[in-house]
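J.: Got some structures for you, see below.
No lab work stands behind these numbers, since they all come straight from the coordinates. Given the structure is predicted, the values throughout are model-derived calculations rather than measurements. Cβ atoms are built from the backbone, for glycine too; each structure is taken alone.
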Structure I
Amino acid sequence: MENSQNEIKIIASGDGSHTIFHSGLNETYHSMHGAVQESEHVFIEAGLEQLIPTKKIIPIFEVGFGTGLNAWLTYKKIASSDTKIIYHSLEPYPLKEDIYSQLNYTKNLSDKTLQDFFIQLHKAPWDEEVELNRNFVLKKIKLKLEEYNISGQHFDLIYYDAFAPSKQAEVWLPENIKKVYSLLNKDGLIVTYCARGQFKRDLKEAGFIVETLIGPPGKKEMTRGKK
């Protein structure tokens, strides 16, 4: 499923921020009700903000780097603080520069550092841990979750942002849920926009304590699990 130019189209979501439509999957990378709104609600507010008060270093594992929006919003949240993020992200099909350079997430910001950081995220080398600045260490991994070999690294937070189960069913299989459970530290969190009953049952079977939370605009519910 390498991303070809004719399969990828940038479109505006409901809050004005860009998402990407993938014609091969007939799916968008983010909610059409609002890309930034969704990411902030699901991953930042329900995930990152729960850990910031008690942790100075937060290791995060992401399934689906995609547009880089979650990584960028994570940095934006902690940029002026003493919090440090160790961010590992899986993405088997990276976007090309002619696509990511057009995304409008930083368009109305006066802070050039934040603008530049979005491009830094995308231009950082793959399969190599890189310290982008004092607050943010990034490792982008060009693998599918089922190909990823668990090493000694463990995380406090997982952003589960793969395409929907109806589009990319293999990512949501019980064996992958068990894999990400094993990657988490005790009391670690997993957050995702997905609220399907089978997914939540698989989370519980893997060992998670599961919460159903209010979803982002346009979606009734989302899910958070705790180890």
Structure II
Amino acid sequence: MPFSNRKNNPMNIVITGASRGIGAEFVRRYLDIGATVHAVSRNTDRLAPVARENKNLKLHAIDLESERGPAELAKALGGATIDLLINNAGIYLDHDSDFSHLSPEKIRKSFEVNTLLPMRATAALLPQLIAAKGTVANISSLMGSVSDNSSGGAYAYRMSKAALNMFTKSFSVDYPKLKTVALHPGWVKTDMGGENATTTVEESVKGLMKIIAELKATKSGHFYDFEGDELHW
């Protein structure tokens, strides 16, 4: 597997939104297989104990929403090649809002975090990704699928994730030497997913890592759920 333990040449992996939930589980699992993990979050305090125990974990307390954030991250990485960028940071602000009460601010914020942040992070790290012939994994959602939408609502979240999916597809076409994928983690028991969610963080991340590890160039630009099933846009 491409992301198995290689002591003499450990993989460099960058994970945004890394301090909790799916992001923190990605950190733990990739450290377990010997990767060098660059964990990016505005607040990395939750990961500090792990970093003290494992020298392969590098913490970057950077606000990627800020204008300077992506460039600061690229500088902090010091030109290291990047084998895998996981654009995991995301927000869900309008789960209880209907169309008659849409908040323009929530829509703008959702696009900023769910769409523009991963685009800007990818652009800032593009030279390092190209140098490694790396992979970009965008954590999307089935709620960003137009064809799957039968319940409506959640305009800000749905639209911002649909836009992320389009970025994934266009980027895969423009950069065929990289591998790019949009991933639906399932309905996961996290702060965002809630206690009624049907999938554990461990189940979700294990499945997502398998997809990333086995992703072929011919499947770049596609959309999968954590169980490996291809999803319709």
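J.: Match the computed value 24, 21, 18 of semi-axes √(5λ) of the Cα gyration tensor in Å to one of the structures I, II, and report its label.
T.: Values: I: 24, 21, 18; II: 26, 19, 18.
Only one of I, II returns 24, 21, 18 for semi-axes √(5λ) of the Cα gyration tensor in Å, namely I.
J.: Right, another one. Computing mean count of other Cβ atoms within 10 Å over residues 29-36 for each of I, II, which one ends up highest? Intermediate values should be presented prior to the final figure.
T.: Details: I: 21.5; II: 17.6.
For this comparison of mean count of other Cβ atoms within 10 Å over residues 29-36, the top structure is I.
J.: Comparing I, II, where is distance in nm of label points 7 Å out along Cα→Cβ at positions 37 and 149 highest? Write out the running numbers ahead of the final one.
T.: Values: I: 4.4; II: 3.4.
Looking at the calculated values, the largest one is I.
J.: Follow-up. Out of I, II, which one gives -6000 for helix-only ellipticity at 222 nm (-39500 (n - 2.57) for each DSSP H run of 4 or more, over all residues; to 500) as computed from the coordinates?
T.: Values: I: -6000; II: -10500.
It traces back to I.
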